[in-house]
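**Q** Structures given as structure tokens follow.
Values in this text are rule-based calculations from the coordinates and carry no lab data. Just so it is clear, the model here is predicted, and its values are computed rather than measured. Cβ atoms are built from the backbone, for glycine too; each structure is taken alone.
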Structure 1
Amino acid sequence: MNKMPAWFLVANFLSFQAIWLIAVLAGNGSALALCVPIIFLHFLLMDRALKKHFNWKNEFLLIIACLVIGGGVESFKLLLPIWDSALVGHLPPLWLMTIWAGFAISLHGSFAFLYKRFALASLMGAIFAPLSYLAGAHLSDTYAFVDASFGVVLIGMVWMVVMPLLVWVAGLLPAQKAQRVQTLTHNASAISAI
């Protein structure tokens with residue numbers, strides 16, 4: 001996994017936090033559209049950080065994969081007996097899926113240190129994901145826990161599996177293009193110089 005510059009990691013962390021906050025506060029309102037330019041900015045910054053060797057296609061596929069996994073996870077969690085049924089529908093809302101897209105851009109950024117560290121990813125998922133849902137429930141009026149302590153435990157158990165899965169998927173879709181062409185060109189130049 002390519003080491004990213006510190007400025008990019010900070011920008012990436014702040015981007016995800018901004019997407020999370022906008023989505024939680026906006027719900028499905030029009031302010032949710034502010035998340036789109038943040039995701040686009042991520043692509044531009046990653047291209048700069050990787051000095052034009054950024055694999056745009058893989059990053060886009062990672063977002064799609066996270067949305068698919070996230071849709072399944074959120075649909076499953078809607079079946080759990082932890083939500084206030086008056087506030088929760090049958091499908092994950094757009095704002096929640098936007099958070100998943102925002103989380104996807106952090107997998108090659110501020111969460112890239114988890115690459116091949118599945119046990120650490122599992123531990124972090126079990127601790128920090130429930131805290132995120134709990135904070136979101138306090139800030140938003142779009143969902144609420146019936147029993148917060150029980151809900152936090154169940155979400156932690158789900159994320160013990162989900163986080164390493166997402167790290168694994170991110171590893172299958174590297175952010176950096178293979179540099180074989182550059183190596184071949186460099187070798188050809190060295191040979192012709194002899």
Structure 2
Amino acid sequence: MAKINLLPWREAQRKEKQQEFFVMLGFGALLAAAVIIGVHVYFSQRIEAQQSRNKYLEDQISLLDKKIEEIKQLESDKEKLLARMRAIEQLQGNRPLIVHFFDELVRSLPDGVSVTAISQNGQVITINGEAQSNARVSSFMRKLESSDWLELPQLDIIQVKNENDVRISSFKMRFNQVIPKASEEEDI
């Protein structure tokens with residue numbers, strides 16, 4: 001029995017185990033490569049999906065920004081239109097004031113007083129005129145004070161001059177026009 005050689009059997013078994021090890025090693029390497037490729041593909045798809053979501057959100061945000069700009073423009077246009085409407089309403093509301101002004105001016109103007117120029121700046125009215133005497137200018141101012149549509153008459157200048165042997169008093173006067181409140185306008 002001492003002559004039995006077990007070496008080739010052991011060597012064949014060793015070669016078989018070595019070959020089995022390399023096959024398993026190759027299979028493990030393939031499996032690891034497949035896992036790595038699978039993980040890479042999975043995360044690549046996740047990244048692409050997130051990028052497409054981000055792109056969609058950016059597109060929607062840009063659309064909303066455009067709509068916001070349109071809304072701001074519309075609000076600006078609305079404010080401009082409302083300002084125009086308020087101006088027109090104010091003009092419509094103040095339209096009878098000129099009629100009342102001239103009516104009160106004619107009622108307050110005594111005989112012997114004439115108006116040569118009228119100017120208005122806001123509610124302040126300036127009148128240049130001529131009168132036969134200072135007393136007539138004083139009478140004119142008293143009548144303006146008692147008016148419902150005119151108030152605070154102030155005499156700026158009064159000058160006496162002689163033309164063709166006639167004494168004439170030139171004057172410049174300021175007073176305010178009364179703008180009635182809405183409730184007062186309804187009574188009128």
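**Q** When you work out mean count of other Cβ atoms within 10 Å over residues 14-21 for each of the structures 1, 2, which one comes out largest?
**A** Working: 1: 18.2; 2: 10.0.
For this comparison of mean count of other Cβ atoms within 10 Å over residues 14-21, the top structure is 1.
**Q** On distance in nm of label points 7 Å out along Cα→Cβ at positions 38 and 166, which of the structures labelled 1, 2 is highest? Can you show the working numbers first?
**A** On the way: 1: 1.4; 2: 12.1.
Biggest value here belongs to 2.
**Q** Can you rank 1, 2 by distance in nm of label points 7 Å out along Cα→Cβ at positions 30 and 174 and just name the one with the largest value? Spell out each step's value before the answer.
**A** Details: 1: 4.5; 2: 10.7.
Structure 2 gives the largest value of distance in nm of label points 7 Å out along Cα→Cβ at positions 30 and 174 among 1, 2.
**Q** The value 14 for relative contact order in percent (Cα under 8 Å, 6 or more apart) was derived from one model only; which of 1, 2 is it?
**A** Numbers: 1: 30; 2: 14.
Structure 2 accounts for this read-out.
**Q** Next question. Of the structures 1, 2, report the one carrying the highest value of FRET efficiency 1/(1 + (r/R0)^6) of positions 22 and 54 (r between Cβ atoms, R0 = 35 Å, to 0.05). All intermediate terms of the calculation are to be shown ahead of the outcome.
**A** On the way: 1: 0.90; 2: 0.15.
Top value of FRET efficiency 1/(1 + (r/R0)^6) of positions 22 and 54 (r between Cβ atoms, R0 = 35 Å, to 0.05), among 1, 2, belongs to structure 1.
**Q** Comparing structures 1, 2 by Rg/Rh (Cα atoms, Kirkwood Rh), which one has the largest value? Let's see the in-between values first.
**A** Working: 1: 1.06; 2: 1.95.
Sorting by Rg/Rh (Cα atoms, Kirkwood Rh) in descending order puts 2 first.
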